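In the part that follows, the structures are each spelled out as structure tokens.
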Structure I
Amino acid sequence: MDMKRGIDKAVIAAVDELKKLSVPCSDSTAITQVGTISANADKTVGVLIAEAMAKVGKEGVITVEEGSGLQDELAVVEGMQFDRGYLSPYFINKPETGTIELESPFILLADKKISNIREMLPVLEAVAKASKPLLIIAEDVEGEALATLVVNNMRGIVKAAAVKAPGFGDRRKAMLQDIAILIAGTVISEEIGLELEKATLEDMGQAKRVVITKDTTTI
């Protein structure tokens, strides 16, 4: 126990000292240098990383993907990320990374808890006919509703995933509206007379791609 306390104190002291010695990357040149080192001295990649940082800012999300061309390219796509992950690991379709990737999915936004599967059946049937994936962002998805989504996903009937909406109370409502604007969809809310069981594909938005981890959702 004494040894553990000593190690904990040493770690804190080491971290504090590293913070004192650290130099923030305040300009493009410094970011390029760090990116180049991280890319095994590949300056081309370092420059691309610096350009990406300049375009999306400190709060932006940068991902690296395998391309089909011969040259490294930078593509900036409008989107957003929030701190909510998948509600069930059974939605994972990329086991090597432990993530969910949905290509061109319909996105259902609901300002309510969803637990009754009967409310969701019309939506599931419509999405299945359209042969598209489905992402549900709601206050919560639980019980038989979540179980049915999992079963449909595992059987390949509807490739689906569900996450909790970010925020709480009025903040959650505002965040759902922000997402609705981004994906050109409508928030299903009984406060404005919209019921989930009457939702159609026209009420749902779409995104080019969605990536969901244990802790985050990127649209």
Structure II
Amino acid sequence: MGRDKMVKYICYNWMPTIAQHAMDASADFYNQAGAGTLHNHPPFDPYKVKDNDLIFVKTDYIVSGAFEKYALDKMYRRFNLITGVSSFNIGRDGTDSYKRILSHPNLKKWFCTNPPLNEEHSKIVPLPIGFEEPERFGGNQSMLDKVFKQRTKREQKKDKILLPYHDLSTNQDRRQLYDLLSKLDFVEVQNEKLPVDKYLNLLDEYKFVICLEGRGPDIHRNYESMLV
């Protein structure tokens, strides 16, 4: 990882930068989504993996089975896996195909964001998803650093609970929970999506913030809340 790509605050797309290989979407895919990549790995070739190499795989390719179909039977060397840059929670769709990866004799460790629920395994090491990509304002490292340094002292914050705006389309349980929590007298609700700077300033006013699960249990709001 070059010095120009180093990040102070862990971000959504840092994981491929520490790997020797990457099975990832194209730079055009990320650019069209308003983000980008922090790496320039060539297309993944499982035959080029050396002993103890770290392989990044976008979680989408675990969930879809693409990694398993394309590469798993070609993993002849001891390897480590790191997965992320995705909001998917492995195994949440009810499938357990990931277990074939987990049981592969050459897999040493699997570092993953939103790891399989209720799966305690010595090979699994959970990782935080962190903030948005640095290319997005919500992941801009200078902005995050400024917000952190200027955060309100805890004793000066409102001794109340904030329920911020949530996208209710990412998790079918979110709407029910959001509706239930918004009716509580001790919860203050922000119904409309705010620009990032105003949103972070709002979080900074409260001692407590509710962060409802999205596609996976771990979401950016966890880190935005801890920042302030």
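A few comments on the model shown:
- Label whose coordinates, when mean count of other Cβ atoms within 10 Å over residues 19-26 is calculated, return 19.2 (choices I, II): II
- Computing percent of Cα pairs over 17 Å apart, for residues 83-202 alone across structures I, II gives 71 for structure II.
- Among candidates I, II, the computation of volume of the Cα convex hull per residue in Å³ that gave 196 used structure I.
- Which entry (I, II) yields the derived value 4, 17, 30, 27, 17, 6, 0 for P(r) over Cα pairs in 5 Å bins from 0, in percent, for residues 67-130 alone: II
- Structure with the greatest value (metric distance in nm of label points 7 Å out along Cα→Cβ at positions 123 and 139, set I, II): II
- For 19 (relative contact order in percent (Cα under 8 Å, 6 or more apart), calculated) the corresponding structure among I, II: II
- Taking mean count of other Cβ atoms within 10 Å over residues 147-154 as the criterion, the top structure among I, II is I, with the largest value.
- Distance in nm of label points 7 Å out along Cα→Cβ at positions 35 and 51 - highest-scoring structure of I, II: II
- Parent structure of the calculated result 3.0, given that mean projected area of the Cα convex hull in nm², for residues 107-154 alone is the read-out and I, II the choices: I
- Origin of the derived value -6500 (helix-only ellipticity at 222 nm (-39500 (n - 2.57) for each DSSP H run of 4 or more, over all residues; to 500); candidates I, II): II
Values in this text are rule-based calculations from the coordinates and carry no lab data. This is a predicted model, so every value here is computed, not measured. Cβ atoms are built from the backbone, for glycine too; each structure is taken alone.
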